[in-house]
Each structure stands twice: as structure tokens, then as C-alpha cells.
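Pasting the structures in now, so scroll down.
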Structure P
Amino acid sequence: MQNTKIKSLSPIQWNDEQNIVEIIDQRLLPYKLEWLKISSVKEMAQAITDMALRGAPLIGISSAYGMALAVKEGMNLTQADQILRSTRPTAVNLMWALDEIQSVISTAKPENLFNAVLERAKTIHREDFESCKKMSEISAEYIKNKFGKKKFRIMTHCNAGALATGGYGTALGLIRELAQEDLVEMVYSNETRPRQQGSRLTAWELAYEGIPVTMLSDNMAAHCMRQGMIDFVIVGADRITANGDAANKIGTYQVAIVAKFHQVPFFVIAPLSTVDQKLASGDLIPIEQRDPSELHTINDQRVTASSGVEFFNPGFDVTPRELIEAIFTEKGIF
């Protein structure tokens, strides 16, 4: 994998000249904005595992491109599929995209397999952008109808923007739609410990686009709501079960509880590919356990005792449907 200078904010692209994938290396943000070149399935799997790229929709897109790389390499496609599926167990978009590619593999002629898989991957990428745009428009209309046209004060948790998708965003897509009509007074971006996606990515992405943003540490959400500073909360999701429970980055559940107490509407926005109809409730969602170093080390500096301390680091939590006012998708509102 090789680093080169960034060209745009769009987080992923297929390089047709070299038949490789190029992504923004999100581990370097906000300090550096660079492309990372990926030329093999193993490199793609490592990029997903190490969170050089992240966000459920983007993980799905990347896995589809990863399978195109596998065909190009002449790799065993069953093995490549298994490698990619094992990278991030909570994000259902990963499994959905790989299932889509498997359908292509099962029907394509061998001599046309690479082009068929690559075309499906590009379609998944394009459709994600279009879906995010559509759900952003749908949710923006809902918000304007609910509150009336005014300047909104919005809280979000983690990063559900262009960097987490095919280039438009879910939660930040809604915010972008409202900002285009000058209807955003302030976005309050929760820091999102332990990997700081809210401070490193969301705050940076909003500032990059000129949208007003204030960064908060995660333990400020209740105080801000009690002070009447927040009109509504909007977050993305990594998996939504059949009953409407939603898994998102750790810390989302407590924001939803606090919002319910303070009567602040709490919304989830995600593509239909994030809905897992096979799971009845959020209790069945596999929760990824991340490496303890994310907790005990910040910027290569250990911040806890080096012995005698144990660590618990789930990457996600589940918000029950009772705490969610509405779920926005590209097909409508639930």
C-alpha cells in the first residue's frame, strides 16, 4: 500500500488505468489528507480492519471492490469472500455487498468475470451515493415539516458523512441538505471515544464544507440538551434489525436515552442495505470487540497504568426502537 496526495473528499474510487482501489486513509485525518492505494484483497481487508476506511456503507462498497481485486489476482474467490467477511462483524452492509457480488460470480461467464464483478462494485458505489442523496432529501423534508423552516441546532455521534459512504453521507447528508437552504445554526459533533470519529472526522468534514460545527466531549450531551441547545439528534447505523433496533458506534445508546429524557427527537438514517431482516431484534446483533489499545493509548502515548488494569472495548451499542422517533431510508420513513 502506498500513500499519495489527496485529490478530493470522496473517500473511495476505482483507478481504471491501474485496476486498483484508492481510498482516503482516515487514520491520518485530520492531520493529513492522503490517498491510500490498495491492489489486493489482503490489503483491502487490512484497510477495513485497521479502519483506514470505516462506515457501514463504505465498508460494503470497499468489500465489493475487494472482490474485483480478487478476480484480478486470480485468487480463490471463496477464500477472498471469507477474508473480507471476517473484517468487521457488526456492519451488515459488508455481508450484503458480498452477497451481491456472489450473485454475479455465480452467473457470469469466466471470461467476463472481472468486468462483471467490477461493474457490480461500481454500481453499488454509485447507488450508495444516489441513495444517500435521496434519503437526505426525504429526511430534510420531514424535519422542515415537523419543526417549520428555521435554523436548526443538531447533534450527531460518530461520523456518518461522505467519509463513511460512497461520497454523500447519511446523517451528514441530511445536514448538508439543510445547510444548502441556510437552515443550520450549529452542528454539535460528539467526540466519539475511543477512536474520536466525531472530532477527527465529522468536525473536520463539516469545517471542510463550511458548515458551522462545535465539537463536544461525549459526556456533554446531557448538559447541552438540558440547556435547550439541541433541536434534534441524527445518527447513522451499522445494522438495523427487523423490529427497528439500531446498532451504531458505541455511545449512541446513551445519547438516545438522554434525548428521550429531555424530549429531544432522536432519528436514525441509513440505506436499506443496513436493514437486516434476518435478525428479529438488536439483542441478536454481533458486537465487535476492538483492541484495548484504542482505550489505553492516545497518539502513541499510554494514558493508563501499564499493569493491573483490564479493558472492555465494544465498538458498537444498540439503541432500542422505543428511543427512535423515525428511521429514514432512500425508500421512505419508518
Structure Q
Amino acid sequence: MHLYRVVACALVVVACRAQAQPSQASTASQWQESTPAEQGLDAAVFANLERNIASAYPDIRSAVVVRHGRLVFEYYRWGHTRDTLHNGQSVTKVVTSALIGVAMQHGLIAGLDLPVVKVLPEAAADGSDTRAKEITLGQLLTMTAGFEGPAASVSSYAALDDPVRTGMSRPLFAAPGLTFSYDNGSAHMVSAVLSRVTNSSASKFAEQHLFGPLGIERYRWPADRRGNNLGHNALALTTRDMAKLGQLHLQDGAWGGKQLLPMAYVRAATSKQNAGGPPVGLDYGYFWWVAPSSAPRAPYYFASGWGGQVIFVHPALDIVVAITSDITHASHTREHAGALIHRHVLRAASQ
């Protein structure tokens, strides 16, 4: 089973057991550490957790658990440490989304109804579907631009001479705004928008306005030939820093007493914008997968990267989990990540 299948089994019950407001993480650049028991978690579960991961979830290579803004558990194997950079695969997308929020906070983007061609006129390439001129930034973020994916997605934007023109000249299988289809190209187009509106690049903008405030000092983020960081893939972070991104969203975009992203944007990004579809099959926000719920806010949401790379956020339980996995057996590593969260972390919180 995938992460969403494993976790969903008991979260409706678990989510109702804790309604506390999320705690603010440390204002320092590094996590404040605590014990599971000090943060209201079942110490017995965590006492055996390293052994359980090693024996039952052999593809998980690192895990970080945060409760009430305090780091309560971390695990590494195969020589990886808290300083190791891990390729987050499609977890990259939620960083790209966050940077759109940062750009809005700084007045560089007025709203998500912005037509992409207003920012990237080269996107209106000759021969492209004329409906492409209608595509908005919000439709890219919600994977409803109308491009067919994932099979039809361009796999390596880093190798293209003109990624924007190539990406936006693809045929549309649906009118913009109507149908979800998971598409890496849409996420890369968002990075290109960021480059243009910031007159920089996603990574440089992040260093000043996102990574810097969060204390993220080390990363790798490849770019295409035009200098646009890959908006869909390949950003490498430490597992601790992945957890910071989850905590930032749990705190509605605030960190260290500053509002890095607009609260309204964070709430929308992590709430259902459409019913989603493959490859995960859950509701979808702005590059976040969202658990179905009739409540105003979903019980949980997560970023999911190929092969078991995960940032999981459960607001009601005030928990963030970051997991990286070896992709050698990518067909079942999402199951391992989901089982770790559901069978151990959430169980410890519900005692």
C-alpha cells in the first residue's frame, strides 16, 4: 500500500483526540531537542523504534519526528547523518510552492489568477495550443493546467535548450482549470515564473527569504540551461531541514516571529483545491497531497517524492515527520514510510 492507504486507516479517529494549537518551533536556526515523553508521546514506542525501523523498514534511510516544535527522534543508517543531503525527488514541489507564497508576501505576485504568459511571454509559442494562453499560475500549482501527465511529462527539463517554450507548447488534453493531471512540467513552469518575478532564481530567492530565515545553509538544487531551478525534482536537503519546511506550514507560514508566507496562502496550499488523482490518489492543494475531510482543515497533508521521500504534517496532533528512503525498491518504499508514520509515530501520539 502507498502512504495514503496505510495512514488513512485510523487517522479519522486519531485526529479527533487532539485539537491543540500548534506550538512554535525554536526561533534559532537549529532544532531544540526534547524527549518523546516530554512532548506527550508514548516513550515505549520510541524506545524500540530504531530497532523496528532497522528490521521492518529496510529501505528507510533517515527519519525525523517533531512534536510541539521540538525534535524528539531521529534515525540514520548506512553512514548517513544529520548533515547528509538527500534528494527529495518530488518533495521539491512543495518548496517551489512555498516560494510562490514568499513572493506574494513580498508583493511580487498579486494573485494566483495571474496568466503565465503575462510573466513568460515566450510561453505563448507559435504552434502551441491557443488555450495555453489562458493557463494561470494557480492552475499550474493545482495541476489543472490541462497538460497530460505523468506519462506525457517531460522527464528532464535540465537537458532542454528552452524548457519554458517546450513545456508550454505541449498539447492540452483538457481546458485549463478543469481536470487534475499530475505533471512535472507544470511545477517547473512555476520555477520559471519565480525566476522572472524575482529577477533571480528560485534558489537565490530562497536563500534570502526562505532558507535563510529557516537556517537552511546547505542544499543542492540543479537548474535548467536557462538558470531556472528544477521546480519539480532533485532539491537535496538534510532530513532535519525537510522537517523545518513541514513545521513552517504547520505554523501557518510563521517562523522566528516573522511571517515568511501569507497565512491565507499556506491554508489554501494545504487544503483541498481539487480531487487529485494518480499517482497518490488523494485530494490536492498547491503541490501538497491532502487527506479527505469534511472539516474546514484536513487532518493531515504531506509532500510525497518518488521512492518514499516524505514530509508529513498532522496539525491536530502537532506532529511533523520527515523521511527519506533508498529508491532501489521504489515500488514499496512509500509503504514503509506510511507504516512508520501510522504504526508507530501516530500510535505513540494517541496513547
Structure R
Amino acid sequence: MDNSKVGIVYDPIYLEHDTGAHCETAQRLVEIMGVLTNKGILNQVTRISPRPASVDELLTIHSKDHVARVERACRGGGAWLDADTIVSPMSYDAGLMAAGGLIEAVDAVMKGDVDNAFALVRPPGHHATRSAAMGFCLFNNVAIATRHAMSKHNLDRVLIADFDVHHGNGTQDAFYEDPHVLYFSTHQYPHYPGTGSVEETGRGAGQGSTVNVPLPGGCGDEEYLRVYSEILVPVAERFQPQLVMVSAGYDVHWADPLASMQLSTTGLAQITTIIKTMAERLCKGRLVFTLEGGYDLAAISQSVRGTIEALMGKTEIDDPLGKATMRWGAPNIESLLQNVKQTHSLA
């Protein structure tokens, strides 16, 4: 164990985004914080206090109309913004604190107050586009914090890795023409929201700076570890990021009800270790995670714990849920890996 100093962002306001019986519920964070408390992990991390993001910070990614629409719906008592995305009276305030919490995590890492950080925030963000809330997301936290990192800390190259089971269409859109941000995503495909094919590689000056690995359902630890070792690491080495951001979605766990990937808590910790080791080699360990999806309460809470322990440098992770108990034959991803490597000149 290397005793890396890990920062954690959390605030009770994130529980006030009241979604009722929705699967993206405040109980997700309640369970996570309960496990972190019971395991004594909160005594080993540095707490980072969030602040609300300013409207100007939101506008680096979103339109004025979108921000105003979300605020109006919340101040009006709550509403459904699309078929999947609901807000309550406090959701706008929670959304500002989610984006601002991740900004504070970035600042803490860039200033060297912590080695790396995990923002335990909600609502999540990676589906939110310039003009629309969707997929449970109001504001695109990781995109907003990335823009902040580049402007405040004068960064030229930021890598965003996204292992949520759903493709981060909003994050991809935000940087699709930007050669200074490399967006890398593993996701179940075809699946919501329908984007994220291998052929989506960026546009204009951003050509080649979007790397999608659309995986078939049924992929588990072995397949994911191959992708992160064989695709992400060489792509990152070529890009030479100055900061690594991670959209961490735990709906890839085998117990999650919304998809059909087969990762374990151990596998997710191993992915974290690959990313952490890569960041240490390429950008002085500057690494910031933010919470996205994950809807089985035991799976998300244990897997977040495993991720944080991996960020601390722990290599042996306790996995009370174990491996998938009903895993069918693993899909063959060889041709997909070759296609991605060829598309991005890694072969």
C-alpha cells in the first residue's frame, strides 16, 4: 500500500435531490457513506467541502436556456424534464453543488492538497448535453470541471475516462471538436443512449480525440482489464495528459439491474489501479473520479469502497459480493479490440 492521500467530496445537500421511487435515488449515497463509515475509510481520507458552481461555470458547457429551464422546473416544485429525468425543489441547488464539488476536487488535486480525489455527488452528469437534461443528469459535472481545470490551471491536455455502462453522450458532445480533451469510453452497446460507436472519433480539430470501445453485454473483469490495458494506456501515453478525470459508473457491476455487464468489485478496483498507475506515470498522479451511475445498493457501495481503497494504493480488495454467479460464456472481443486499435492507429 502506497498511502496515497485521497480526497473525498460529499455533502448532505446531494440527498435533497428527491427522485422518489426512481432508481437514481439518494439512498445510493446513504449506502456508500454507510459502508465508508463502517470500514473506517472516512477517517483515512481528506474531506473536501463542495461549493455551488456559478452560472458562468455552467455556461462553459450548457446554454443559458438549459440552465434557466432546470432552475425554473425546480423552483416551480419539480417536474419530469424527460422520460427518465425528474427534479424536485432542491435539485437545482444540488446540481450546482455537484458540479462545484467536482471543481473543488480538481483544485485540491492540482494544488497538491491531495494526491487524487473522488467526488461522491449527485445528480450525475455525463448524459447532460449543452441544451438538455437526460439520463438522470442535469448538468455535466465532469465536462464543467474539465473546462475549469483547463482555464484555471492552464492545462492543454485533459483525459476523461468513462467506465459507466451507458455511453457519456453529453461529455463526448462537449469535446467532440476539441483536440485538448481526450474522451475515452467503455460502454455496453447497443444500449442507452445509442451513441458511442467505434466510428465516432471526433470532428475537425478534434478528429481522433474521442475513443469509443462499444462492448457487448456479458463482458466481465477479464474483458475490461484487456481494454484498459491494451487501449486506454497506449492512447493515454500518446496523448500525455496533464490531468485524468474519470466518470465512474458502477452499473457495470454484475448485480446491477439496468444492464448486463459482469464486472465485480475486484475488477473495478483493478481498473482503478490501472488508471492510477497510468496517471502516476504520465501526470504526477493527478486523478479525479466523479460518481455517475450504479443502481444496486450493495454493488455500488462496496465497489466505491473498493475504488477508494485502490486510490489509496491498496492492492488486495475485500469483495463480499464475489464474481457473477450466473455468468454465461464470455463474449469474444478480439475483433472489436483490433477494430479500435486500427481506427486509432494502435495496431
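Just so you know, all these numbers are worked out from the coordinates, no wet-lab data involved. Remember, it's a predicted structure, so these values are computed and weren't measured experimentally. Cβ atoms are built from the backbone, for glycine too; each structure is taken alone.
For which of P, Q, R does distance in nm of label points 7 Å out along Cα→Cβ at positions 31 and 111, calculated from the coordinates, equal 5.2?
P
Quick check on the output: 52, 49, 40 is Cα extents along the principal axes in Å, derived from one of P, Q, R. Which one produced it?
That value comes from structure R.
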